Structure 1
Amino acid sequence: MLLDAVEWVGHSGFRIAIGAATVYIDPYRVSAEAAPADLILVTHGHYDHFSPRDVDLLAGPRTLLVGPAHVVELARGNVASLAPGETIEPEITPGLAVTGVAAYNTSKLRPGGEPFHTREAGGLGYDLHFEGRRVYHAGDTDVIPEMDAVAGADLALLPVSGTYVMTAAEAAEAARRIAPALAVPMHWGEHIGTRADAEKFASLAPCPVEILECA
């Protein structure tokens, strides 16, 4: 079962076992005992997604960090920049291909009318292909046309808290567009959003939903 390889580590963070490699996406406030990372994928530069403290905790000499240009220029060590539509196959994680997917707001706006996450900023979601399976991590986003590119994913990790990302109802619409075999709500918990957001998403989504407990 695909979920056997996927753990939610809180907020939008996940740990994925791919063969002998350990991949993290947006680790934030992870445990000091967390398994070290071979690959860290960062969706964008906001502190609750690109956390240098967590990167330093998880990274070893060979760890690769992948992210948008505005993240990579602030990071240390082994780094690689990725833009929407680009694909990377890291040597450190054989058998894994990672494609960047656009992630941005269309209706979540600052008081002045600017989106919290602009398209121009280059924020990412991630489309992971490994072992014949496909996992989509949406990043911080609203429902956007670029999601059509990940239709049919085996697993979709979708934000549900509203305010800066999709609401539970909007995430259900994203699930309708993507039609994944399984969806997992994220971007809820201690930082923002509640379990009620996750449960509302589960009640509205047109696909199976699993609400994970934080590892």
Structure 2
Amino acid sequence: MLAGALTWYNNGAGRRSWHRRWYPLVNGGAAAVVLAAAAASGLTAGDLGLRRDRLRAGLWLGAVAAAPVAAAYAVAVVVPAARPPLRDNRVTGLTGRQLCYQVLVRIPAGTVGWEETAFRGALHAALCRVLPRPAAIAAGGAVFGIWHIRPTAEALRGNGLANGPGARAAAVAAVAGGTAAAGALLSVLRDRSGSLAAPAAVHLAANCLGPLAAALSTRLERD
């Protein structure tokens, strides 16, 4: 049931203007609801990756795993031939203040905190109750991939990529598949460390450094 609710939430409610306007607050509230429901179902802090004694291990593993992500963005910014994949029309038009809001508030609170609580926290723990751990990781990754269908389609449309129904469907499927694999990897990090801090650190690096790299590469190309 939780998997179905999450799939609907991002691909259905995520289209609404009120959701876009109040994104961090709405998703923060959703995270609180999910945690309350998880606790009511008997899931513990350890099940959800929220034990304080595992925080240090989670931060350490997360930092190690996030380092290659940060390095890849740095290389893409410095090497001109590697900059084209960074181009994003959703970022290039932002002012400095708007960019700061994205990387300091909207993404950490509205995206990373919410998605890690929902997927690597509650959903992963719930799936592990009824499935062997490898199957739970794969199933959680698949739901995470489906979760990103609408945002991917909107990003492609906004950047004028994969024009045409067939090309766009193929691109969305490819990105959803890659996101599913990434979601499974994040679940492995959560299991290895026993803490949501590990996947959250990698998720933050990927989602926050992306807009910063896009903005910086655009400025370098203009100069």
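Derivation of every value follows stated rules applied to the coordinates shown; laboratory data play no part. As the structure is a computational prediction, the values presented were derived from the model and not from experiment. Cβ atoms are built from the backbone, for glycine too; each structure is taken alone.
When relative contact order in percent (Cα under 8 Å, 6 or more apart) is compared over structures 1, 2, which one is greatest?
For this comparison of relative contact order in percent (Cα under 8 Å, 6 or more apart), the top structure is 2.
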Item to check | Among 1, 2, structure where Cα extents along the principal axes in Å, for residues 31-150 alone as derived comes to 50, 31, 26 | outcome: 2
Checklist outcome for this item: Re FRET efficiency 1/(1 + (r/R0)^6) of positions 135 and 159 (r between Cβ atoms, R0 = 25 Å, to 0.05): value 0.10 computed from one entry in 1, 2; matching entry is structure 2
Checklist entry - For which of 1, 2 does Rg and Dmax of the Cα atoms in Å, calculated from the coordinates, equal 15.6, 47? => result 1
Checklist outcome for this item: Candidates 1, 2; helix-only ellipticity at 222 nm (-39500 (n - 2.57) for each DSSP H run of 4 or more, over all residues; to 500) computed = -22500; producing structure is 2
